[in-house]
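Below you'll find a set of structures to go through.
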Structure 1
Amino acid sequence: MRLVPDATPSERHARCLITAGLLVAACTTAPAVTNGTPPAPASAASGFDSVRAAAFFAEAGELCGREGGRLWGVSLCGPMVIADPVTRSIATNQPAPDAPRPAALGYANSAMKWGETRWTTLVWQHVAGAADDQRRVLLIHELFHRVQPELGFFLPEPSNDHLDTFAGRYWLQLEWRALAEALKQPRDAGLAALRDAFAFRAARHRELPAAAENERVLVVNEGLAQYTGTVVGSATRAEAAASAVKQLAAGADKESYVRTFAYSSGAAYGVLLDAWSPGWTRAFSSTDDPALLLMAAAKIQPSALPDAAEAAGRYDGETLRVAEEKRETGRAARLADFRRRFVEGPVLVLRKGNSASFGTDGMMPVPGEGVIYPRFRTTTAWGSLAGDPVLVGDTLLRVPAPAGIEGSSLQGEGWTLELAPDWMVQPGPRAGDFTVVRRPASTSNQ
């Protein structure tokens, strides 16, 4: 474990506006990017501890060393860095490269290139604040992301807006309840629950035809990592199954299932596949769907699935339906408010950069416009934006318009922008809107 000196003045300048928002996020909500991590208590955010960081590196090394490439044919061990965005201290498990720190370091549990090497990056508050079992899952989940591209399991992600609709949420929760029952029982005894799970899954995909491929991609991108963390972080198969059940329950309690669903689904289907098709990971392809692999391994025929509406009664489906109908009413009101603030009203429009850190718990699609991210941080050519929330589209970011546009530090409703040199804000094409543009050469040279 190596402590690395504080950031340079320019790095501090670029990140200073993010610190306060992230600290609150780390203490009160689910973490950015990796949803398997619990909220960090205030004590975890009180100070960076190099001794504990060393212990976390040792724990990760022991776990990935014990796994030894068994699952995917490659070692999960590799360069790791834990960063504290509050103190800007970092620790590494091998010498840090002589290269600028990545802009997102300390703001996301992820994997990114630093210098010439791909590193696993972890947020101090999330690692230090996690319970032991959740920390083990987090460490291995992020180590898997480091090797994921070389395995070929890193796919362009679609937007799974359908999981914020009544049909998407209702059938997904029933599927999860049935998967949990299957995980709690010996393999063959859980077969009836598995059939129910696939009946609920099929019902969702009948109502939402594009959902099957959409969900499959997210399970490959995030579900495989969560499954790997769950299995490697557990001492026994029974412990892994119990962890998957716990994650299904925690996933159901989240405010939104957009993107976050893949963590719970991936862990559950992966652990069940271990029982029905041992060694499945070594033959897995990026075009595969773990759910369909399980269906084939358990010899479950689509034509033999139970009636989904009838099966729902075995999982308290009527109570769930009432709760989801009530939520749908509230969702319509929230969506109307977001449209008013981020689409119909005056906004500041920024070009989307290549990297960002964000919180996924509470994401809400705005059809035809993008997705509301409850917390979003990005640093790119035009500067740094910290917003709670931000409307993120395919190529553009939108926040409510500022009251004024003078200076390099701007603020608006829930956001702060630090402009890079040679960039400015000017009126946009729609009355009341603003946009960020590069200053004309004659202006920037004055």
Structure 2
Amino acid sequence: MLAIIEVAALPPFHSNENDPSWGSKRLPTSVIDRQLAWPRELLPPAPPSMYFSTFILKNLTRRPTRTVLTILGLAVAVASIIALLGISNNAERAVEASFEQRGIDLIVQQAGRSSGFNSDFREYFVDETKKIPGVKQVASAVVNLIDVTRDSGNSDQVIIQGWDNDNFGFDVLDIISGRRLETGERQKVMLGSTLAKNLNKKVGDTIVFGRQDSRNKENVYEVVGIYKSGIIFQDGSAVVSITDGRKLTGMRVTGFSVRVNKSRPDSTDEIEAVRVKIEALQDPEDPSVQLSAQTPATFITSLSHLKMVKALTWVVSIVAMVIGVIGMLNTMAMSVLERTQEIGILRAVGWPPSRVLRMILGEAALLSLIAAVVGTAGAWIALHLLTMSPKVNGFIEGRLAPVVIAEGIAITLLIGLVGGIFPAFRAARLLPTEAIRHD
């Protein structure tokens, strides 16, 4: 039996002070008989009561090995959920912060394309957009992924951005070393601080885009500046002139950003009017190309890469939740089975079924809460270890937003309650007589 319930010894019973048998009669051991046969003032003081929460904690510590293994198993599942939620949330917030930082009202790319990486159209659309009434500024770009060959001969994929010299994206870059690109420069590059650290490059060094070939010097670029923006994707990318960007990627324009003249900062009517006019533009040399102009909020929700990350996050989360529920169900079911006699005694001394139910669910919730704390710490450590890898630290941040931690804790508590509810109901329905006889 996992718990021992002690009944305090009572003083001798005297039916009369002159009775010679004084001291020979003692209180019946039955709690009910004691309450019926003895006046309250003759009963000894009750032993100190144990708090309900303390009782739940004591139940878990009586089987430390099982408790620790259950917590670790659930923590692994929780860590995977929180880490993936953190990656998804950080990516979305980084894209959103990039648009807010530059004050962008509309993002334009080729319609029907999943991302800007496979969007491609002529400069004609950029020139025509600048003529639309209400348009304040237009910043065109060529953005894509490209291989960078290290000095060791290994290669990594990085984001390359080809910008015009008047691109307002330059305004938000904090040059920490060197200078920005100048008009008409060729084969010069600015590196984000993260990328420069990954490649171990400084101002004056050279980097090779694509395959290193001693006979081809056109893909060798000199580093003229290193910048920091505070945006993970921007700090992990390289900026070249739009002419060099077109040469390296083979694309003309992958997209452009638009600032709109607004009567009020929160006005949407002017933005909507410009958006409709941009989407109505037609290229006379290629009528098949259509444009899609979106506000930052709409653009973020439509990004295929973010959709894929979110879908993967929830698939893994569901699998982890099922594993966690099964593990919790097994732990709590075994706990109830081993403590059947104890539960029967608790019922016999007056515990109602609802209190037994709360005890089992409380144990499951406490296990889940501890697992959530351990899992959150594990997710934080895992993300920081990932950011130490040069292959991914330009895409992944190591921080966990409070909303992600809250979601992880809520999911963990749900796992514990779902996994503990069947054993809890089973324990609450035990009849005292049958439970005590259980072997």
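When mean count of other Cβ atoms within 10 Å over residues 155-162 is calculated for each of structures 1, 2, structure 2 gives the greatest result. Tell me which of 1, 2 gives 24 when you compute relative contact order in percent (Cα under 8 Å, 6 or more apart). Source structure for this number: 2.
Set 1, 2, criterion percent of Cα pairs over 42 Å apart: the highest-scoring structure is 2. Computing helix-only ellipticity at 222 nm (-39500 (n - 2.57) for each DSSP H run of 4 or more, over all residues; to 500) across structures 1, 2 gives -15500 for structure 2. Assign the value -0.88, calculated as log10 I(q)/I(0) by the Debye sum over Cα atoms at q = 0.13 Å⁻¹, for residues 147-410 alone, to the correct structure from 1, 2. So the calculation was done on 1. Once Kirkwood radius over Cα pairs in Å, for residues 59-226 alone is evaluated on every structure in 1, 2, the highest one turns out to be 2.
Since every read-out is calculated from the coordinates, none of them should be taken as a lab result. This is a predicted model, so every value here is computed, not measured. Cβ atoms are built from the backbone, for glycine too; each structure is taken alone.
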